[in-house]
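Visitor: For reference, the structures are reproduced in the following blocks.
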Structure 1
Amino acid sequence: MAPSAAPGTTERLVIENCAVATVDARDTEYATGHIVVAGNRIESVGAGAAPEGLENVVRRIDATGHLATPGLVNTHHHFYQWITRGLATDHNLFNWLVALYPTWARIDEAMVRAAAQGSLAMMARGGVTTAMDHHYVYPEGSGDLSGAIIGAARDTGVRFTLARGSMDRSEKDGGLPPDFAVETLEGALAATEETVRAHHDASFDAMTQVAVAPCSPFSISTELLRQGAELARRLGVRLHTHGSETVEEEKWCHELFGMGPTDYFESTGWLGEDVWMAHCVHMNDSDIAAFARTGTGVAHCPSSNARLAAGIARVPDMLAAGVPVGLGVDGTASNESGELHTELRNALLINRLGAHREAALNARQALRLGTYGGAQVLGRADAIGSLEPGKVADLVLWKLDTLAHSSIADPVVALVFGAAAPVTLSLVDGRPVVESGRLTTVDEEAVARSTRDEARRLARIAAGA
């Protein structure tokens, strides 16, 4: 049971006259409803006008023409890639990585902070209230990269999970990253533990959490996987990595380990309710059953999977088996838009190209993937992902009465099938992060300038290497 609003909370925000999609267990919706926010908690949600007699209402919003939903939850991203967008545009995953790792290995703290600001700003402006970043490139002498990313998330005002990544298998060991781009096993584990102890908040309404996140089978040793899992469980945090993304990865795992990715992960302690993996495109029936049996979650990244020609993940089969599934932007070097609300539509459309055709996903299932499903995957479904009394006030008002959407009668269908809807209001922890399509917490133009400048600086450094 989620804690209720703090005793003595008096300041309230009231939203009325909007359609409401709660994404609760019953998919409750109101054609015209209200939401009352008290402090940082949702106090009430229901049909019609807000209750009479509310005290200390500091703001009342007439949301006619809008749809209210839970804030979107991003479950997989690589913020640093914001400053290498538009490169290697005709490559599969392995060739793309080989092409970009030499550039990525030259990032520094200023670049990472600017890239994180750009990534976060773009997502927040598009309705993301909970973001995550899987950062795994830590060149020696590059500065406090984890601190830069966490600071950018704090400044933007979004709820955030840093998946502190790592790599210790370089080219000399048969991996893909350059030798100078990886950490040692001992160094990676020590730095990850330090990051968890310094930044992870386990509280119900935490704004910052940390997960243990070795990068992928082809860039980490078996020992880093095994000891990383042990470290995460000793510290009581979640585990994240890439899994079953391409046919090349499947072949690579069989050649090196004598088994497929899922069996390999299970052999190293990497299946469980505290684990979520990105992509999971090439999963057979037994793989899906193993994820369902263990409660392992999936971050589905449809645009990135298509951009890199990785394939179509079996999301309908995963959902039918009971696998927790959320949506991910993935890094913006493989999804240049950097937005999650477009992934609602892309998840639905791409999955309809698969075996289930028109029955693959519907609009409400797509919305659930982007909200409650993501909350499940991040282990935060008690606090976020649906509009219910007692949960934290992370919500979005989507404007649906303009030319782009006004002739679509069903607001959820309008949001998912239609053009990208403007965000009139986005609340995180009860505080406005977006108002009338503009960020309230950071200067968008300044962020655009800094990301452009840092992208050019990185390109110059990489060209001169």
Structure 2
Amino acid sequence: MSDRVRHIDALVAEIGSTTTSVSAFEGLSGKDGATPRLVGQGVAPTSVLEGDVGIGLAAARASLEASLGHAVEPTVTLATSSAAGGLRMTVHGLTARMTAMAAREAALGAGAVVKYQTSGRLRDSDLVRIDEVRPNLVLLAGGVEGGDLDTVLFNARRLRELRSRPVVVYGGNSVAAAEVRQMLEAAGFGVRVTANVYPAIDELDIVPARAVIHDAFEEHITHAPGMERIGEFVTGRILPTPGAVLLASERFAEAVGDLVVIDVGGATTDVHSVTDGSPDIAAISTEPEPHSKRTVEGDLGTYVSAEHVAALLDTMHRPAVLPPPLPFTPEEIEAARALAHIAAVTAVQRHAGRLTHLYTPSGRQTVARGRDLTACRLVIGTGGALTRLPGGLEILADVRSRDGGDRLLPPSGATCLLDRDYVFAACGALLATFPAESVLALMRASVGL
């Protein structure tokens, strides 16, 4: 490798559960007519099991610099991560279809992993389960503005009985906020108050809670082995990778329209959608949905949960071997592709809502429940599996509706695109530092729009 050092605008690390990648960018400032572009990427296995994620990061950077033939010196260094296993959360609201659902949407949209959810008053069995989960964060909600106070105050009192002391994010009726904070802080909890996630009937306000959860994630992620040293040279925030992908998806949707973004990883498959659905479906919908939604399927991954995913395949198509974190041989690559295919299709079906039929005295009535993806004209694949394995576009094509079914899937004519440069997560991190138009240009170039 040459002794020359190349100055670049940004180096973004994505530290995943199985692989770590680094991406180098230049031209992001927009000065002197510079064109934003990806300079190069490096990848290496994530080194959590070796006790230091910095080992994998150093290897990924060495891979990048070897491919370029010279070292790089970035103006800013950013990072996204899911190496600590995600931010474990429990969410608790007043009713399952209102405040508890809103709290869950806020948690998932911020990149958290929701391990337990309750509605109504917390019972003894709920407290036992919360202690078993050992959450990093508890999201407590309940009551629209000016509405119920009793349930959320009761639940705050009950949380004091927990053996552990997770951070509590309060996103319920603002009238109770001061009392909740006082009683929980007196019991040794850290408390963060945010806007009511369900301020009025059929109204969600989950963006402020997402920001608070992002802050908590940044503190939590330092607990991954060696991550404290990563924070020493990162010049910006360390974002949860799925949260970064959602930020990028939201910005891209502003420019190109409603979309679905699918990220098949080694441990999970995340589906992000940015849409208000079709007016026809909205007219028969039974519950509100956020404009931006993320679901995470913790049992659908090509490595950590490979055995479970393989079991979803019929015997004829089940791979003879399960792939390693970085598949290399033709047999390993084909096995990983088969797992990515069934993981993507299954995850989108779980993310999507469906039409159901109710029988009333006046006859059969059709209603829509869950996420409406029928207005999404773009289906985009990101993440290592879909962008680096063969057949990514064919996999995406199979997540679309085949017409005639009850699931509210993307239409059969939706355009399928790949994040070929694998930059969506990095772009979510870049948005906080560089002009949005420059970051948008990177995403357009990557998908070919």
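Values quoted throughout were computed directly from the atomic coordinates according to the rules given, and no laboratory measurement underlies them. Just so we're clear, the structure is a prediction, and the values are computed from it rather than from any experiment. Cβ atoms are built from the backbone, for glycine too; each structure is taken alone.
Visitor: From 1, 2, which structure was distance in nm of label points 7 Å out along Cα→Cβ at positions 43 and 91 = 5.4 calculated on? Walk me through the numbers before you get to the answer.
Guide: Numbers: 1: 5.4; 2: 3.1.
Matching structure: 1.
Visitor: From 1, 2, which structure was log10 I(q)/I(0) by the Debye sum over Cα atoms at q = 0.09, 0.11 Å⁻¹, for residues 171-386 alone = -0.35, -0.53 calculated on? Write out the running numbers ahead of the final one.
Guide: On the way: 1: -0.35, -0.53; 2: -0.51, -0.74.
Traced to structure 1.
Visitor: Between structures 1, 2, where is FRET efficiency 1/(1 + (r/R0)^6) of positions 123 and 275 (r between Cβ atoms, R0 = 35 Å, to 0.05) highest? Before the final figure, lay out the partial values.
Guide: Working: 1: 0.90; 2: 0.45.
Going through 1, 2 one by one, FRET efficiency 1/(1 + (r/R0)^6) of positions 123 and 275 (r between Cβ atoms, R0 = 35 Å, to 0.05) is largest in 1.
Visitor: Identify the structure, out of 1, 2, from whose coordinates volume of the Cα convex hull per residue in Å³ was calculated to give 165. Spell out each step's value before the answer.
Guide: Details: 1: 134; 2: 165.
The structure behind it is 2.
Visitor: Let me ask something else about it. Using relative contact order in percent (Cα under 8 Å, 6 or more apart), single out the structure from 1, 2 with the greatest value.
Guide: Numbers: 1: 21; 2: 14.
Ranking 1, 2 on relative contact order in percent (Cα under 8 Å, 6 or more apart), first place is 1.
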